[in-house]
Structure P
Amino acid sequence: MTPRSRVLLLLGGVLGSATGPDAALGATSALPASVEITRPDEPIRVRPDSAAPRRGAAERGARLPVYAANAGPGCAGTWFEVGPLAWICEEGAAPSTLPPGAVATSGSDGLPYAYHFVGRDGSFGYRVLETAEDGEPDAQLVPGFGVALVRLATKPGGDAFGLTTHRLWVPLRDLNGAVHAPVPLAADFEDGDFAWVTAPRAELFASPGGGAKKASFVAALTRVRVLERIEKRGETWLRVGDGEWLRGRDATWPSVKPPPAEAAPAERWIDVDLARQVLVAYRGERPLFAMPVSTGRGPAGTELATPPGVHRVWVKLATSDMDNLEDADASRNYAIQAVPWVMYFDRGYGLHGAFWHHAFGHVMSHGCVNLTPADAERLFAWTSPHLPSGWSAVLPTDYELGTLVRVE
């Protein structure tokens, strides 16, 4: 998505050194079993001090474990330690006798919510379901904007509504049907040589070099096992079956590369190949898995281009709203709620799931690196820093650096 994406969560600053007075603080004798988060994206600090750098944020409704409790500046109640270098203020986290637990999410396709796009006539959002559409709306939704629904309910009288992640009730009749996520495309190197078809319908040939055509095609985004590669008349050909050949220009595949100089031995890192539109995840010199991506469609050096270079993930968010509503020069505005599995590596440029297109293997984005939602979820779990259960965002520490991302 766009570098103008609003990461409002992080206005408190980027995490610095984790040293500080928290090492000398002791725990109280009577601790709750957990604390239940009562506000969205409740800040988590590295010390029990509202002026301390942020460590991340917790999601409303989650119950986090409690390891210690202390008084500290900037909190009218108690500061609770909910993990290593992780303190949360009681003002947004109520003590609970229940065990820790995360907010339940639906879907095994990489989508944490049900996603819809607003229909051509637009819609309105309402804070209270019982009185929805009876008076003035609380928000206006523009046609084509994406909303994420937490749950469905019926207003007394029969109309069906969906509750968005912005806690607004929207009539379902104003929304298009639920989005179907693109299928996962990641492939493991241990499974052998592979490629993905990028042409809309790739023709099969009986022999390399453009001989007799087979009476069959391979659909876009199909992953094929490559049995043989040859060069003929300056063109790459892939054998994908007995007497079945694909033109190389109709497909893409990973290119194995050495680690960047910035990578420590055996460190995990990511390579984004702009020319091939493929991402490869490595441990040291060993490639582990790969997936086709969609990077920025703009010319190099523009806002719509994915910035090249070696970066580190500087924040991870389970979801993040993205839009370009502040761009007065944009030819078309967009807004999408709760884009899943976001890993920002250079300002507002990041890796994240995309459910609004199926053009992986081709440039498509406003600058970010688009992945299928399921592939993004896999990469999110693999990269550092790790997102603890019940957290909505996490920043690196001196002890857990963000994963290296090389774009070239």
Structure Q
Amino acid sequence: MSKYEKYKPSGIEWIGEVPEHWKVKHLKRYLNFYNNIRIPLSSEERADLENIYDYYGASGVIDKVDRYLFDGDYILIGEDGANLLDRNSPLAFKASGKFWVNNHAHILKPINGSIDYYIYFLENIDFTVFITGSAQPKLTIEELSGVRIVVPPTDEQLTIANFLNAETQKLDRLITNKKVQATKLKELRQIEINNAVTKGLNPDVELKDSGIDWLGKIPKHWEVKRLKNVTYINQEVINEKTSPDYELKYIDIGNVSSNGEFIELQEMTFSEAPSRARRKLRHNSIILSTVRTYLRAIAFLQNPDANIIASTGFAVIDAFENLFDAKYLFYQMTSQIVVERVIAYSEGVSYPAISSTTLGDMKIILPPKNEQEIISNHLERRTNEIDKLIKNIEEQIEKLQELRKIKIYEAVTGKIKVSA
């Protein structure tokens, strides 16, 4: 790509120089607000309406209704919520056709020019410096109106938008394909675990009815036991007399990934720790979230530091060493059959969870211990192989997403000259 002949300072730090003939103005000079038209509808009100037109909130469509406030192409920008900071979904996006908007999204429309260009530019902005509030982040209309934007001539806006539409569509297709590949590998990983812990590794093994509808047939020489009869479900908590300055590493139920890796360990003193940060851990402990929302939070601990503790939202399961290979038990606890049982036995509406008593009564499969070790070694090799493939694909996705951001940034700031 070529560059423009002359540039000038934009006065905007993250942009730097822009083509000399481009304008740098406050957003309100080039986009009109339509916030006065929006009307929120409660979930109770929406429940009585037919599902015809999109009902938008801060991050996109959240429902369908049988009436509309807008008809045409508009820009929506989230006004409040965590996405202002997290940016896990687009903050500036297009709404087209007939639709309704609640009071959590700003509604804008260019006075003239390309709506797509403005969306690409706005989605590039780091809005954190314009956000007010901490408990509930908010981007007010006053702050948004004063954001400075770069405005090329209308014909160049259209050229840039057409270029970016084509480029982002190509990249989005690649990203989607990569995500599909990663999803299939994750499904394969789960299938291999499920098959190994319920049928073993010998495809010719003689099977018997387990006597449990949801489990079906298992190898003839395997047994079915209640979890409480073959493991110690640890309820031990850290001593309340611990020194207030004692340093802890805390695992919360949101800090464990779906493949059993710790996303984050929170460091704090005993006096700073929340009341739920109490569960003690041992070598070969398995921690399993008892809260249904976080059921994939399952991890296996080998030689944990003495000061690592877990949330009381976890059950800590320690295998009876004479009956269970701890790693095999971990794989069984991550299997779909166990996860589905925990879901089925969870109680509560707002925060469904399984009690330690119910968990202990749950049936699990007990192969001979030497066979458990063979299965766990096999699964460790296979899951490591699959995890490496998944990691490689996820790294490719990150690079493609970064390339997408770079292309948009370079085009909407004039770092490259896009030709029609």
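Comparing structures P, Q by volume of the Cα convex hull per residue in Å³, which one has the largest value? Could the numbers behind the result be given before it?
On the way: P: 182; Q: 199.
Once volume of the Cα convex hull per residue in Å³ is tallied for P, Q, the winner is Q.
Out of P, Q, choose the structure whose coordinates give mean count of other Cβ atoms within 10 Å over residues 114-121 equal to 16.8 when calculated.
Going label by label, the one that fits is P.
Computing helix-only ellipticity at 222 nm (-39500 (n - 2.57) for each DSSP H run of 4 or more, over all residues; to 500) gives -11000 for which of P, Q?
Label of the originating structure: Q.
Determine which structure produced the value 4.3 for distance in nm of label points 7 Å out along Cα→Cβ at positions 82 and 362, calculated from the coordinates; the candidates are P, Q. Mind dumping the intermediate values first?
Details: P: 4.3; Q: 2.4.
Computed on structure P.
Computing Rg and Dmax of the Cα atoms in Å, for residues 146-193 alone gives 17.7, 58 for which of P, Q?
Numbers: P: 17.7, 58; Q: 19.2, 58.
Here the read-out was taken from P.
For distance in nm of label points 7 Å out along Cα→Cβ at positions 202 and 282, which of P, Q scores largest?
Largest value of distance in nm of label points 7 Å out along Cα→Cβ at positions 202 and 282: Q.
Computed from the coordinates by the stated procedures, all read-outs in this text should not be read as laboratory data. It should be emphasised that the depicted structure is a prediction, and the values quoted were computed from it without experimental measurement. Cβ atoms are built from the backbone, for glycine too; each structure is taken alone.
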